[in-house]
Structure 1
Amino acid sequence: MPKVAVVIGSKSDSSAGEEAVGVLKEFGLDVDYRTISAHRSPDELDSFVKSTDAEVFIAVAGLSAALPGVIASKTTKPVIGVPLSVKLGGLDALLSMVQMPPGVPVATVGIDNAKNGAILAVEVLALKYPELREKLMERRGLKRA
């Protein structure tokens, strides 16, 4: 089964990280869940991003919210950012993720919405894995055309 890497910047982000992991596991996905700070452990993050076999990243971060952008700068795999409402209602984290420079995109979901981050990861993978597309359609009550 495809794998998603869920990376949180610090232990204080664990509730959002665990929410994303829970949704991904509902779809039967393998998840690599890590706590790696882009600021405190840049070499560890670099090594992980370069070595993982995950097909999609979900990066959960607040405050400077650099984690998704740093991951995106090191890979061509999709990166989904989940901004957290640590300061300024999360607007600072949201803007940090959506204002990436050209050529280094981070798909970003709503503030504190790790569930949607996980669903978006499933949607990306469903382009390649028909069984995930079927599970998404069933979950949403959609019928095949």
Structure 2
Amino acid sequence: MTLKGQIHADMKTAMKAGDKDRLKVVRLMLAAIQQIEVDQRTELDDAAVLGVLNKMVKQRRDSISQFRDGNRDDLADIELGEIDIIENYLPEQMSDDELDAMIEKTISATGAASIRDMGKVMGALKEIAEGRADMAAVGAKVKSILGQN
């Protein structure tokens, strides 16, 4: 079953169970997926759906920091709950140790020697880590390592 099909099935399950919170988030996910499909006039594959879900998580994390700054912990908690539901559909995130090892391996495999080679390293890392790691954090780590060389 495709990821999109799984989300549809979970929507039906949430409806039958009366789980309003889960149903709300699943409908938001399906709406975001459908919006992109309509805009691009194509059907999204699992990789594209993962991209949409990662974007949704990132948006919620940004909202959480803004809500916390505005002393609205109640709204931040709602966003955290939504992240928990969305992350059920994402692949398991890499640990810091796994990520560091992968970065070192990719740097040596690409022969990167300075910050000028960052694009080459990030291109290779994106294929491996997309959806399993925050690529902004990966970029910061790569930049600090290559900046030291």
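Overview of values
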| quantity | calculated |
| --- | --- |
| Comparison of 1, 2 by distance in nm of label points 7 Å out along Cα→Cβ at positions 43 and 67 - largest value held by | 2 |
| Computed -12500 for helix-only ellipticity at 222 nm (-39500 (n - 2.57) for each DSSP H run of 4 or more, over all residues; to 500) - originating structure among 1, 2 | 1 |
| Among 1, 2, which structure scores highest (criterion: Rg/Rh (Cα atoms, Kirkwood Rh)) | 2 |
| Structure with the greatest value (metric relative contact order in percent (Cα under 8 Å, 6 or more apart), set 1, 2) | 1 |
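No lab work stands behind these numbers, since they all come straight from the coordinates. This structure is a prediction, so every number in the text was calculated from the model and none was measured. Cβ atoms are built from the backbone, for glycine too; each structure is taken alone.
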